[in-house]
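Pasting the structures here.
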Structure I
Amino acid sequence: MNKKTAKLEAKELNAYYGDFHALKNINLTMEEKNVTAFIGPSGCGKSTFLRTFNRMNDYIDGFRTEGDILLDGRDIYAKDVRVDELRKEVGMVFQKPNPFPKTIFENVVYGLKIQGIKKKAVLEEAAEKSLRRSALWNEVKDKLHQSALALSGGQQQRLCIARALAISPSVLLMDEPASALDPLSTAKIEELIYELKNDYTIVIVTHNMQQAGRVSDHTAFFYMGELVEFAKTKTMFTSPQDNRTQNYITGRFG
């Protein structure tokens, strides 16, 4: 690896839903302040893998892991890890925008209020900063106390990104963040990802090969629970090493 520091690592990771072996012996290191894209056909394990980094899979009955997931060198499945603390460090944006039925302002500061932050000036500053970071401030600054549900789909997704950023994570997980959006909104989200990587480590699951090519520095190709190939995005898209990667990228399956 170059001089960038390893931010997230999986070592000999296996994951199971009951008897189903969903992830098979995954070894992968992701650098900080980089965008890593996970690609592969539906059901190949990429979203399962993404969700191991903030332990979202813990909610699923029968889910278990073997091996290690490290954040800044620390095992996030260790017994002394508090999951609520982990999720402050590792934010998540889902496929469909999921704003709360509250005002725009209340959506952004929700996580801070849960942490017990009540000072109005602190909340207002955090809201503005996060909305500016998510390229939404100019569109909503005059309607912060209106319902978030009145925003367009693309605006709602940027609001969800602002909500994730407000608690100052160092990692942002994005599970198909633009798949429910129109092309214009998708372009805005992609622009945003490109800007945010200056300050955050971003991991994105996408079905959209062009999107992976546009926004990511490195790409991991998954197939049937296995990590088939991991490389710089440009390298993978121009000269993949594995036939399965080649076939997927050229649209022969998937």
Structure II
Amino acid sequence: MTEAADGITDDLFAGTAWHYARYRPDYPRRFFDELVRRLRLDGAGRLLDLGCGTGQLTVPLARHMADAVGMDPEPTMLVEAARRAEAAGVANVAWTQGGSADLPAGLGRFRLVTMGRSFHWMDRAEVLAALSGMIEENGAIVLANDSCLVRPATTWQRAIEEVQCRFLPPEQWSGRTTPAEGQESHEDILARSSFPRVHRVVHEFQRSWTIEQAIGYLYSTSLPLYRLLGDRRAAFEQLVTDTLLAIDPGGCFIEPVTLEVLTATRR
């Protein structure tokens, strides 16, 4: 996801696409299986994945739709997404540069609109108003959000955060706060929209990380860590490595993940 409210920070994820494509974890198979079954995705209709990033949602779901559009403000994300689709043999996706403020953007109507790890960056009420005229009467919106590696829940995640704090002053952490943080829940916003009927599913599972994957993930976030570190990058990576190996010499780390899926439809 590289979306932002009102287009104010469309470059929030600039320079992160390479790491995003390689180190952002995919969604679990059971998430897709449950979604396809419940929404009866049978190869008909159109999909819009808004704030699509490098296509983690777009490509798997496009297999169950007639065609799909992946939309993101960051062009390098779309390049990586197209590569993902080609590698997966998925040829029914059009990749479009743009953000939520550009809707409806002449994209037409859709059976399904998805936003994975992205809705919290947007002007949510405005986006839902725009989507009201873009989604078919029996269509749906799906919001998928999972726990984040840099929101510490374990000893090893807290250790990574401490290392980051040693290298970056507090004022450089502003990219971690999203426009929706501390405000109304997604459910409350949806209740006032054209899509007030909400079905909630929570998937809980464990995700394993290597040190390389963890560092790569850090470079994929809205905090432009890779750029901010500059010539201190090697020292940072070495300290993260040493710190994590002191916790687990085997170099394998487990993150407890909670994936919340909200499916919103009209009455």
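Readers should treat all values here as calculations from the given coordinates under stated rules, not as data from a laboratory. Since we're looking at a predicted model, the values are computed, not measured. Cβ atoms are built from the backbone, for glycine too; each structure is taken alone.
What to note about this one:
- Which of I, II leads on relative contact order in percent (Cα under 8 Å, 6 or more apart), largest value: I
- Source structure (of I, II) for mean count of other Cβ atoms within 10 Å over residues 34-41, computed value 15.2: II
- With mean count of other Cβ atoms within 10 Å over residues 122-129 derived as 19.2, matching label from I, II: II
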